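Given below, in the form of structure tokens, are the structures.
All of the numbers you see were taken from the coordinates with simple rules; none came from a lab. All values reported here derive from a predicted model rather than from experimental measurement. Cβ atoms are built from the backbone, for glycine too; each structure is taken alone.
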Structure 1
Amino acid sequence: MDYTQAILLGLVQGLTEFLPISSSAHLSIVGQLIGGQDPGAAFTAISQLGTEAAVLVFFWRDITRIISRWSQALLGRVPQSDPDVRMGWLVIIGSLPIGVLGFTLQDWIETDLRNLWLTATMLFLFALVLYAADRLGRTERRLDQLTWKHGIIYGFAQAMALIPGVSRSGGTIAAGLFMGYTREAAARYSFLLAIPAVLGSGFYQVLKISDDPVTPAWGPIWVATAIAFAVALAVIAWFLRFISTHTFTPFVIYRIGLALVLFALLGTGVLNAT
């Protein structure tokens with residue numbers, strides 16, 4: 001991977017990570033078009049460190065308050081019923097499914113699940129799921145009404161994003177809408193819930209490829225990660241404003257269109273499935 005490819009892939013990662021259109025699918029597609037191959041699960045996980053750093057910056061006040069209150073609750077200084085304490089526990093509990101499944105299915109995630117035929121299918125199917133959730137959800141619940149049961153359901157919805165094409169934000173937001181949460185509440189919890197999973201996966205991949213006898217292209221990787229951070233910071237702000245007054249229909253249409261284009265490119269041999 002050269003620096004030009006890294007810049008383009010960083011832009012793609014930053015633009016798509018928090019939109020319900022699957023960043024891993026876009027990296028696989030663009031990677032093949034500009035470099036002849038999928039950049040791989042390791043590059044995806046590490047570049048996501050940049051986008052997750054954008055979440056830490058954007059929600060810094062919320063995150064530090066939640067961590068502070070949760071820590072104080074462990075010492076008995078704050079009641080467990082405190083909303084920030086509950087949110088801390090809900091993020092931990094909601095992160096368990098993707099942590100367990102990600103570790104258990106690691107080999108499949110890095111190989112079989114990155115098949116572009118599967119990616120195209122998931123792009124199409126979850127476009128319909130997102131559309132149904134947006135139309136059928138009551139969108140009444142606020143984030144402070146999040147229950148333990150719903151937190152676990154959110155967690156399993158996030159775990160589905162281990163399959164490229166599903167979308168981490170798309171899966172969790174759709175689950176939130178089906179459970180009656182507002183678009184803004186579903187998106188905010190989706191962003192907070194992603195922090196442990198993405199940071200854990202990214203740093204694990206950093207350690208893993210550091211032990212590889214073949215020296216990785218760290219320069220381009222970190223350039224892509226830095227660009228992803230800057231772009232994602234702007235995307236988060238825009239996305240939260242957008243969904244406060246708009247439906248998810250534009251993303252549904254985009255997903256279906258991308259799926260059809262991907263099916264065509266695979267069918268004509270322009271792209272390889274693996």
Structure 2
Amino acid sequence: MPTVVRARSFYVYDRYGVRYLDFFQNYGRAVLGHRPDQIQKAMKNTISRGLVSEYPSIFAGRLETLLATLFPDYPVIRVYADHQKALQVAKQVSDDALFDPASSAEQASRTVSYWRPFLGSGGADSVMLFPILPFPGSFVPQVVCLKEEACTAELPPSDCVSPLLLDLLIKTTASLVRTLKMEEVVTMRMNNPLQGVFETRGPYGLTGLSDQRYGEFALEALACKVIMPPSAQVPFIVPGEYTSGTIRPLLELARRYAAL
């Protein structure tokens with residue numbers, strides 16, 4: 001990847017002012033773009049009140065209320081400080097690997113699943129959901145949603161997460177909720193231009209290339225001013241904003257690699 005000095009919408013800019021279209025989107029955390037609505041204001045307001053330390057706050061309850069609108073069938077919400085702790089919690093429910101609806105449409109067991117925006121009920125059959133929510137960074141708290149209250153006794157309570165991080169997550173999740181209600185936007189995100197070239201599900205997709213071939217493909221994509229995920233196992237995500245001229249070189253490149 002280039003050294004990024006600025007990001008806006010679904011584009012990032014290097015130190016020379018060159019603009020790149022982002023098909024990586026930070027593992028899905030930038031699925032709504034790199035400048036989520038109200039983030040700067042939320043950071044300023046929360047920090048000005050000194051709400052940074054990991055103490056109990058009103059934001060935990062507000063986040064749970066908001067998540068209930070996204071996941072009404074999951075009455076139990078936990079929020080952990082980091083993803084690794086959440087993975088340890090998941091092992092208390094099931095030894096199955098986490099199912100990712102962006103990587104596979106079918107799996108024998110879906111006890112524990114990721115949830116990704118724009119994939120409808122992807123993972124909704126699971127007992128436990130790990131939502132991949134938009135957030136301005138990899139330091140996002142990990143939300144865990146449980147369908148069965150009987151599992152609650154097996155899980156530790158939520159961590160005390162910084163009110164600043166919770167407030168940011170509330171703002172980005174609220175923006176996601178609004179976006180998912182916008183039929184025109186959802187239709188546009190589901191119209192994947194790489195459908196029929198690579199394996200796609202909604203705006204997500206996998207190239208199916210070997211690691212070596214994927215590395216070659218990603219380097220050529222970078223020359224086309226497109227940033228791809230760091231490995232073939234990480235789903236790419238079609239941006240929510242692009243022009244036909246911007247994406248045309250990538251489509252030609254993808255067809256060439258898919259044909260080999």
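When Cα Rg over 2.2 N^0.38 Å, for residues 35-170 alone is computed for each of 1, 2, the one that comes out at 1.07 is 2.
Given a computed value of 58, 44, 33 for Cα extents along the principal axes in Å, which structure among 1, 2 does it belong to? Of the structures listed, the value fits 1.
A value of -25000 for helix-only ellipticity at 222 nm (-39500 (n - 2.57) for each DSSP H run of 4 or more, over all residues; to 500), calculated from one of 1, 2, originates in structure 1. Which structure, out of 1, 2, was distance in nm of label points 7 Å out along Cα→Cβ at positions 203 and 235 derived from, given a value of 2.3? Computing distance in nm of label points 7 Å out along Cα→Cβ at positions 203 and 235 on every structure in 1, 2 gives 2.3 only for 1.
If relative contact order in percent (Cα under 8 Å, 6 or more apart) comes out at 35 when worked out from the coordinates, which of 1, 2 was used? The value was obtained from structure 1. Once mean count of other Cβ atoms within 10 Å over residues 75-82 is evaluated on every structure in 1, 2, the highest one turns out to be 2. Match the computed value 0.8 of distance in nm of label points 7 Å out along Cα→Cβ at positions 67 and 91 to one of the structures 1, 2, and report its label. Here the read-out was taken from 1.
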